[in-house]
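Next up, some structures in structure tokens.
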Structure 1
């Protein structure tokens, strides 16, 4: 059995869902970050458990054919990207296999068609949202960046290749403002200090951009200077906000915001429709790939114009409203009040016909689904787009009780999607098709859409 600090030679043969390479030593699986399938290397065991261990790459003996030079100086420290050291084609293979493995190993599913993963045309600068934690180094210097893996240690980052260049300019302007204002920085342990996060959103099509400073307080020193510096650095800026978050929490945004300049929301175009995006509203971070994701979801829904569509976990209504022209009635459910307000406003923006056929209400998805089922609602198609933890059994039970012809499950976590698909299979539904979509290039995350039906879905 290997022990902590043992050094051994090994070949990386697979990858974990978190993006670490897998090798074996004395019959034990060892997970090694920063490696690639095909790497021959020496590994140091840094943590050994009963059935597996964690290792650190000591020396690369023979690099994998898929290995490339990372194009980010902090990619090894930052918790965001895990695949900047391999070819994009290899990353896609890993993600597609991850979806298949989840469905087969976790879900126990066999008779389904896995469609080829939809690659992203842009692997850099694709994100339309950024949340940068703010901290201080040991010597008191401002830190603005991302958390290191499995920690709240900030990796100071001057530029991120996943974010629009405008976000880099805004962050640089914020650093200049901090140097001039001397505003205090939030300390998690002591729950003191003011500056918590720098939050930014941008409409890819509209070009509109909002910068929001999340604070443990009610105001900032030199607010006018902050607006001045941001507007000078980012001509496309449309709003500057303060968000008030006084809670001891890891949740970034508080409930209340104050506009320092401009407007609080941005607009963007998705699937040919214009949406207003409020600070709290969920909006896919990769708009281009989101259009392809929603297009596949619409294909799997197979709406003809006469159906009732129930959209659980609807957010600000984007996915349901993108299909509103193909159904008779749209019902959306979301637990975040601000998101429901946005969904209603977005439906109204799309005209009287869409507004008249659309109903959105704020409630827990499971509780709402159970109530709707008890009231006798029988939607033809149910859209599920849950958070990473997936659906609870209350929600899934209500789905089965409502007995739709089709269920379309959109997921950012193949493992929980596989678990929920298996539950639905046990209760009368069959996973026919699965489409992986790479919404998050260079990161470990992978989206997928699952078509479940009581009958056959045409190929």
Structure 2
């Protein structure tokens, strides 16, 4: 074989070796530690080696960089010292190029080696590494560990130098491997799009991760919807409230001051009534548990777990009861509103109309509205419901037919229940629908999927 062919093969081999180093670097950096740990726990030695390298990134990066630098230098020097002479000899045969043959030959060789190094030594290997980083990291960890041991002095020098410089810059030498809630949501959404997860599973994960962003005031049942028992209620009135409600516990209060005395069980109230005489409400109530309205959702959950209580009173900053909260409210924040078996759902809170608009209940929690319309939810909203949003944007008690545009979405009040906003018609503009991928995604949102479809002529 001619010497030129041998020299080309040597340079090509060096470029391929550079590609292996580049592939191993990207594979170890992008490999999911969870999958490697799963293999390692099963006794996979190669996966254990990959995890060891991932836990000490400076060490394997030093090894990789040594390999890439040495190979790149050798390839350049070797090509310039050998191939350049052959190319110069060919250029000498062209009279116009002969005076500059040495410079031109070196430039041609450098450009050719640089091109092959970029394509075969960087781009193609890295694309391969991105296709299956965990398996490649597992396969290449052994050779990298061997090279690291062979070059211990140089690797140690580079590692110590890197750590010292990072320390002076106030940075950690370790890679940031902590998984954020946003990354988890992205992975689950990608899994749902690929068919690995059901859309409802993606929605459940998203709601669970968002639970701590919700406050007790957003999760509670407002006091206007609570069935209260006053201490001066007659036995007949107490019996009527119990029989007309599906609840098993009832809050008892002083009607004059609205002070919550505690909670009484329905069976205790009915049993006391059957025994005849006046019902001693104060003797039947258990002391209430109080929660501040801005208590985070996860803290509320932990409070219920530790206390074992099934219901709590939510207070505002002035110590006034704003509503009550139960574990069932936390469950509804995760899975969505659950109708009771004793009540007939005749007026669903979410109705998707045939023209693509939405007819929403004014008491719909604002986070559900944001989810349905594909909007980002504020961390601390000033309101809790869709009705609160309407009042906040208009600044006054609205009239039927009043509307406003917010974030490219039109909100129109179509029904009032006294002073309460009962029904709101929501219409997204065509531009908003085209430019907001989350709004497009909301068409497959579980709440939307289960929502009834109304005729476009319906208003309420």
Structure 3
């Protein structure tokens, strides 16, 4: 169980969303809310009055007008007047966004200028509100979606929870054009030349992620067998040959090193993909044996896993699937905070993997025992050359969230696959791919955490 989940489980709400407290408590809560909001409401007019050098009488009038306007706006929003108002319990107030423009206008035109500009701005907002739908086309919203909403993509998982290894299959209903970027020094892969712009432009049928290092490449045999049984593959005239790419992580140091993903496990993951899209994350599929922060061995590492994220911009969709098994530390893409990585010997805190790496002045064998592998899937229409570029732009997510990254001890690889016909600018798509992949990396960490005592059983 993650630390976040444990914290949430300990929270006991006094009232649920649909509960209705007594009228006396409603009054007390309302007064409490007003007192909490009151300071924020009057601070803005105080700042403006101070900047403009207004006298006490004018300042008092400005504060009073602000409180009156906040009260009226609260009633209109909470209760509604005709079609006006959200009818949501809330307190309306001032906003610091308007402090700077108010001071700028007031410096030239005084308080009457501020009032006049506010009234004019209000009328402009009312006018623009009638054109909000057409205007929204100029500002397409970035919306989080479920990966199950992406048509033509199916995800299946299979794993051995005793050996702590597994397989994840991305199956494309109608095939997919694909590109690939390999930045790590020790990749274990299969059929990646299919993604090269200079090879035949045949759509691939599946991408396979697995544990087991190079031994895990056997999983694709089972995937190919299952696809062939269902009449899927490139028709050579004599047989249909499924086109399957694969990348593996090294997870032999976690769990049972003698048990690796097999053709049977690959076949089972493919069977699950035919059944639908498995949107579970964490310790599942190829992420079952994933770990991070391994500069000083497994005893100071942390559990990681499989991560997923998906967004849409208008009718354009982008999803990322990643198995985070890095040598380095992992950082939040939002604030740069370390969320996983190299632990101290007593596991009470973090060491800095980069600083520790600087101690290795002489050649130091880390072997190829890591690797972060991922894929971005889009319904945008792109050529193989463009998909290779998108895959290379997605690498920016690895750089934002993993440090050190792309070392000789990693086999870091990223696929980019197109399964749609939406026309999209490649620069926008590549930039968005990096953003979504960064979210998927964070998701892999947050959903795969386990207690130290459980983690160390497999080390």
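Each reported figure results from applying straightforward, stated rules to the coordinates on display, with no laboratory input. The structure displayed is predicted, hence computed values, not measured ones. Cβ atoms are built from the backbone, for glycine too; each structure is taken alone.
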- line: With log10 I(q)/I(0) by the Debye sum over Cα atoms at q = 0.08 Å⁻¹ computed for every candidate in 1, 2, 3, -0.62 is reproduced by structure 3
task: Match the computed value 5.8 of distance in nm of label points 7 Å out along Cα→Cβ at positions 67 and 411 to one of the structures 1, 2, 3, and report its label.
output: 2
- line: helix-only ellipticity at 222 nm (-39500 (n - 2.57) for each DSSP H run of 4 or more, over all residues; to 500) gets -12000 when computed on, of labels 1, 2, 3, structure 3
